[in-house]
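Presented below are the structures under discussion, each in the form of C-alpha cells.
Just so it is clear, none of the values below were taken in a lab; they were calculated from the coordinates. Because the structure is predicted, anything quoted here is derived from the model rather than measured.
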Structure I
Amino acid sequence: MAVERSAGGGVQSLQRAFDLLELLADTGGEASLSELATTSGLPMPTIHRLIRTLVALGYVRQNSNRRYALGARLIRLGENASMQFGTWARPLLTQLVDEVEETANLAVLERDEVVYVSQVPSRHSMRMFTEVGRRLLPHGTGVGKAMLAHLPEGEVRALLGRTGMPAYTEHTYTDPGEFLRHLADIAKEGYAIDESEQELGVRCVAVPVAGAPTPAAVSVSGPEGRLTKEAVTRIAPVVQRIAGELSEQLAARGLTA
C-alpha cells in the first residue's frame, strides 16, 4: 500500500489529522466540515475522509447539530501526558521546596478545571491542602488565576460562563467583572495570590509557566501563619524563577505551545 508522505519525510495524512484536532481545539472544540475546510485550506473530500477516520477511532465525535467536536478518547491521552509532565517537573519542585520550605505544586488547565499533576510537600508536619489528581474550578485557586490572567479575556469569559463561579469560601471571587479586573492586576504583578479563596487559613502564591502546551502554573502553598504577606514578597521571585526554568525545560524538549 502506498503511503502519502509530507515534504519533511512524515506521513502527510497523519500530520493533517493532527492539524484538524488542533483546529478543533482552537475553535473551542466544535466546528463544521466547511469551517474546518476554510481554516485548514484542505479540500472537502480530504477533510471528510480524515474526520470519518477520527470519529471511528473516538478522537472526534459528531454532535446532534452535525458539527464535530473533540472526542472522549483524547481525555485519557491528555491526562497521561499531564501526569508525565508532573513527573519530570518534580526535581524543580523539590528545589523550590528546599528554598522556600513550603509545599510546591504544579497544575494544568484541563477541560475548564485546574488539575494538580505534581506536588512536593514541605517538611512541616501538617496536612497538605491539596493532592495530585485533585480538580478544582480555576477562579477559586491561585494556580487557576495565574493561568487565566494570561488568556484572552474572551476565552476567560466563555470559561466562566460554562463553569459558573461558585464560592469555595467567603473570599472566593464570584462576580465576573470584578474577577476580570483582578486578573488584569495579576498579569501586571506577574504572580497570583490565593487569599483563603479555596480553603480558609491557606495562602498560595502562583506563577504561570510561559510557553506550556496547555496552560500551567507552579505554586507554593501553606498556612497564613507561616506564609505571611511579608513572606510572599520573598517567595514570589523564587516561584517566578522556578516557573521560568520549567518553561526553559519545555522549550529544550520541544514541548512549547
Structure II
Amino acid sequence: MSQEDIDASKAPLIEHLIELRQRLMWSIAAVLVMFVICFYFATDIYNILTVPYLRAAGDSHPVEMIFTAPQEWFFTQLKLALFGALFLAFPVIASQIYMFVAPGLYKHERGAFVPFLVATPILFLIGACLVYFLVMPMAMGFFLSQEQAAGAGKVAIQHLAKVSEYLGLIMILIFAFGLVFQLPVVLTLMGRTGLISSDDLRKKRKYAIVGAFAAAAVLTPPDPISQIGLALPTLLLYEVSILSVRMVERKRAEREAAREAEEEAAS
C-alpha cells in the first residue's frame, strides 16, 4: 500500500472521530442541563420517590428519615440529579447514537433500528412504574412488618431509614427492572441478525426460568417479594420475546419468498 493510500484511508477515520466527538458533546451537554434542573428540584423528586414508602406505612405509621453524615444528604441529591439526568436525557443520547450510525446503514436497516430506539425507553419506563406502584410498596410493607413493639421481655425494634439507603434501594430496583424489561429488545435484535431463533428460545425455556430467579436474587434486595416481583415479569418478557422473534422469522420468510417469486418471474 502506498503512502497516498494510507493518507486517504486516514481521512474518513478522522471525519468519523470528529463526528463522534460532536455527538458525545451534544449528549454530555444534554446530561449536564438535565443534571442542573434535577438538582434544583432534587428535594421534590426525592419526595415523589418516597410515595411508595408512605403508601406502605399508611396513615397510622409516622415516616421519618435521617442522614448520619453532614455531607450525606448533599451527595444523595447529587446521585438523584444524575439518576434523573440520565433518564431525561436518554432521548437526546439515543438520537445522537442513531444519527452517528444511520449513515452506515441501509434504508431497511435504518427503518428496523428506529422501533428499537423507541421501545427501549418505553419498556424501561414500564419497568420503573412496576417498581414504583407495586414492587416498592410491597417490599417496604415487608420490611416494616419486621418492626417489634416494646413489651414484657421485648425491646422495641423500629425502622428508621437513611435518606441515602432508601434512594439506593429504589434506584437499584428501578435500574434492575428497567434493564430486565429490555429483554424483548435484545432478543428480537438477536433474532433479526440470525443469532437465535424462536425454536432455540423455546428449547432453552427451563434455563431461562433458572436464570430469571438467579438474576432476581442478584439484582434485588434479599426479600422474597422483590425477587419474585422481578422473576415473574422476566419470564413473561421471555415468552413475549419468543413471539417477537417468531414474527421476525415469519416476515423474513415472506420477504425471501417474495424475492424468489420476483426472480422466477424475471427469468
Structure III
Amino acid sequence: MKMISKNKPDNWPYPRWIAHRGAGKLAPENTLAAFRLGASYGYQMFECDVKLSHDEVPFLLHDATLQRTTNARDQLGAGNSAVAGDHPWGQLAQLDAGSWHSRRFAGEPLPSFAAIAHYCLRNGYFLNIEIKPTPGLERHTGEVVANHAARLWQGAAVPPLLTSFEVPALEAALAAQPALPRGLLLDTLWTGWVETALRLNCAAVICNQALWDNSSVTQAKSAGLRTLSYTVNDEWAAQRLLDLETDGIITDRVDLFTPANPEA
C-alpha cells in the first residue's frame, strides 16, 4: 500500500547542495565566519547544529561539550563543567570558537541561533537546522528551537528545515510548530524508519550517504519523502547520489562542489 506524507511540499523549495556546518572544514564549524565563507563559494543553503544554553538561549554547537571547538578550558577553568548546556549564554558568548581551527579565525565567537537566522534571512539563504539536544533535554530542545524558528522566520517565503536524529525532539517540534517542515536523520535504517518519518509528518529523510540505494530511495519516495544525504565529500559518491536522483547533498567540500557547477 502506498504511503503518503501529509507534510510533503508540492514544490521542494530547497537547493540540492547544502554546506555542512557553514563551510565544511574550511572554517570553524557552526560560526558566522563559516557561513560567510560557504556563501563566498556560491552556496545558498547551510546546515548547522542548534542546542540550548543553561538559560535557554539557542546557539550553534555540534558537540555536547565545549573542548573540541572552543577555548572553554582556558576561559572557564578546568574545574567547570565541559557540557555546553551547563553554562549561560553570557559565558558561552565570550568563548573563542575559531582559534582551534586556524589563526585566521582567532576570536570568532559562538553564534546565537538568532544571529544566524538574521544572516540567512537578510541574504535570502536557506537553513537546515539540526536540533542537537544536550542529553536528557531532547523534547524541551525540540520545542524551544521550533518556537524560535517559527518566530524568526515568521512571514518568510521559505521556512527552515528542522531535522534531528532524536525522535523525541522531532515529536516536540511537531507539537509546538506543526507548520515547520521536518526531516528525520538516520545513521542506520532501523526497523520502522519510514513509518516513523510519516508519523512525525516529515517532509524528508536525511541519511548517511551509504544507506541510499535503489531500494531505500524507492521506499522513501513511494512514501512521499524527500531524500537527502550527509556528509558527501567525494566526486564518485556525489555522482552515485545524483544517479539515484536524491534531492539533497550535504557536503564539507564547498570548494569542490559548487552550485555554479551542480553536476560536478
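When helix-only ellipticity at 222 nm (-39500 (n - 2.57) for each DSSP H run of 4 or more, over all residues; to 500) is calculated, the result is -26000; to which of the structures I, II, III does this value belong? List each step's numbers first, then the result.
Working: I: -15500; II: -26000; III: -8500.
It traces back to II.
Computing Rg and Dmax of the Cα atoms in Å gives 24.7, 95 for which of I, II, III? For Rg and Dmax of the Cα atoms in Å, the value 24.7, 95 is produced by structure II.
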